[in-house]
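No lab work stands behind these numbers, since they all come straight from the coordinates. The structure presented is a predicted model; accordingly, all values stated were derived computationally and were not measured.
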Structure P
Amino acid sequence: MEAEWQARTELLVGAEGVTLLREAHVLVVGLGGVGAMAAEVLARAGVGSMTIADGDRVQPTNLNRQLVALYSTLGRSKAEAMAQRLLDINPELKVRVVGEFLKGQPLVDLVREPYSVVVDAIDTLSPKVFLIVEAVGAGNRVVSAMGCGGKLDVSQVQTGSFWSVRNCRLASTMRKRMRHLGFKADFRAVYSTELSKAESVVHCEEEQNRKSRVGVIAYMPLLFGTLLAAEAVRIVLGEVKEKEFYHKPLVGVL
């Protein structure tokens, strides 16, 4: 079955590429619309080991955009439900589930383990900055999603240097925090240059680590998650030197 289900992947990346993916271990933090899609694409690409982390549970408001959100999964741990979905794609996947909100030393311990790539799909500021600073400080390569809420135009979604992201309030605030911390390292980011619609933002206090809620359309977080996974795959396949397109930026591909 393994040779059959990965046949199309091997046609593109070769046997060496399939092996690199199978031997990779990717950490995905945040399993909402962006992170769940990234995790699924990575599983379908043949990544052999994944650690997935999210302390949230599936809610009805997740149904419009999150792969893990179904009527049958309402109330379940997102991490547990996502693990089940990933194993239904590839039963041989080695998946470690972290189904709680981590902060402080437990989060440091998690992100400082050695990974092929760390995929940041957190949508709240403080834990996002903390994760990136600690992961990069440990020598891990990071790909990170910026804000996808309040946006409709897929043609303005791209990947690139975090420090070059524009028209994103989240990225701007992150940069201020990082400069204050003396953090200057670069990493790949998925972002949109489209200005968010001001009327799509409402303030709320009932959700952990969140002071506002932003409107989002079904396809946008899925696109962000797909591009996050694409960047992660290209990092894993970086040793396949003859495939030059692995090293080209995904700008203007849409």
Structure Q
Amino acid sequence: MAELLVLQHLSLEGPGLIAACAAERGHTIRQVDLSSGAALPPARVPGQILVVMGGPMGVGDLGNPAYPWLAAELALLRQRLDQKAPVLGICLGAQLLAAAAGGGAEPLLVGDPPRPLREVGWGAVTFTAPAAREPVLAGLAASELVLHWHGDRIVLPPEAVLLASSLHCREQAFRIGQHAWGLQFHVEMEAAGIEGWLSEDADYVRGALGPDGAERIRDGAARWGEAVATSGRRLIHNLLAQLEAALG
């Protein structure tokens, strides 16, 4: 049994299905909300899996006095990577993981001339590596529907292995060695939690999808939420199995 230490950057963006799957596997879950002033964990904690969640800030906010903990969080991720300790990053967490390994994040641009894009809502990711080589993809289809909610893209570090891409964003999932994984999409989200995000990010959603954007996301949750959760749970259990193995 391991402890999942979940670093949150916003109380609303919790571990969701990740916590549920971890509990099914007998792990304990401890949530730390950095935005509330909670302290970061030590550099090394035996038997601990670090999970870094999303948030509205970005790698570009390093040094911003509004987020005084962001630089220390990045340093913690570097330390965990150096130790080959198990780490999972989601959205912002994946971007910070990439930055800690020598990559980074930048605005997501599409078109010619390039224009910023917010990738928000339900959309497919296509897995780029055969499941025979990547145990985290076992039991998944070649493409799966997921929930997107971001405006930046990951710049992969040199040693990263790309695992999934979407139509508009190439860097949707990656791993570093056999101890760290990053997902740009929100595998943790449950359909029941959508309303909180739609309320908190109303302007963001409207800017990305137009005035009917929230309703489109609600409709998608009603139509696809159960299927997305099923494939999401499979991916999470696969990830947890690999993270457990990385505990040594």
Structure R
Amino acid sequence: MARLYAEIFDLATALRSAPTVPDLNNAFRHIVQRLGPYAYALGEVHKTHAGERHLVSTTYPRHWAEHYRDQRYDRVDPTIDPAHFWRTPYDWRQLRRAEIPAQRRMFAEFSDLGFKGGYSIPLPSSPASLFLIGVASQEPAISAKDKTALVLAFSQYHHRYHEIASPRPAADAPSLTERERECLLWVAQGKDTQDIGTILNISENTVKFHLRNAMAKLDCHNRVQTVVRAICHGLIQP
């Protein structure tokens, strides 16, 4: 696991330094290609207005993307709908089975392309919208390590995308305590709460306390996202 984190952080350097959205998309595409033969679409989804969806980047075949748009599958696609109320990544096997003819037709055509499963990662963009990526796999399930890598990379992408779109003044960057930075550095090395407590000679509750504080300061919902955002702000250097 530690090697996986190190490889993704190395590759993500290009994401942190991407000057434009096209450069960012190219760097992210390279990371996903390194993981496996996946295809994906990412963009912004409004939480309540189903028609408000903005596609930012996709690696699906052009003919499928055009067909998907022409058939208005975005209005019935169950891999998107859960993003309205799910705050954590979800495997497409968790979704309810297709209930209407348009959904069954969409999945049949999707299967004809060679895809059997997928994984979605929603991240908050604003109180009203989410940034969402759906990653399609030629296997029924995506491995746990690839899921972790995708969450890491997409969190970094999400942060840099919004930096480019609406730069944040450097003076407004959050600050972390020395202990918060230490805990995040060990998280970046793949260590769990017990490991970090042993290494730093502190209790597991104290580790959780510092990580919760770091998550709150960086407005994050999990440890992986917090590590990525801390790196983006230059607060830690794994």
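Before moving on, here are some points about what is shown:
- If semi-axes √(5λ) of the Cα gyration tensor in Å, for residues 20-67 alone is computed and equals 23, 11, 6, the structure in P, Q, R: P
- When helix-only ellipticity at 222 nm (-39500 (n - 2.57) for each DSSP H run of 4 or more, over all residues; to 500) is computed for each of P, Q, R, the one that comes out at -12000 is P.
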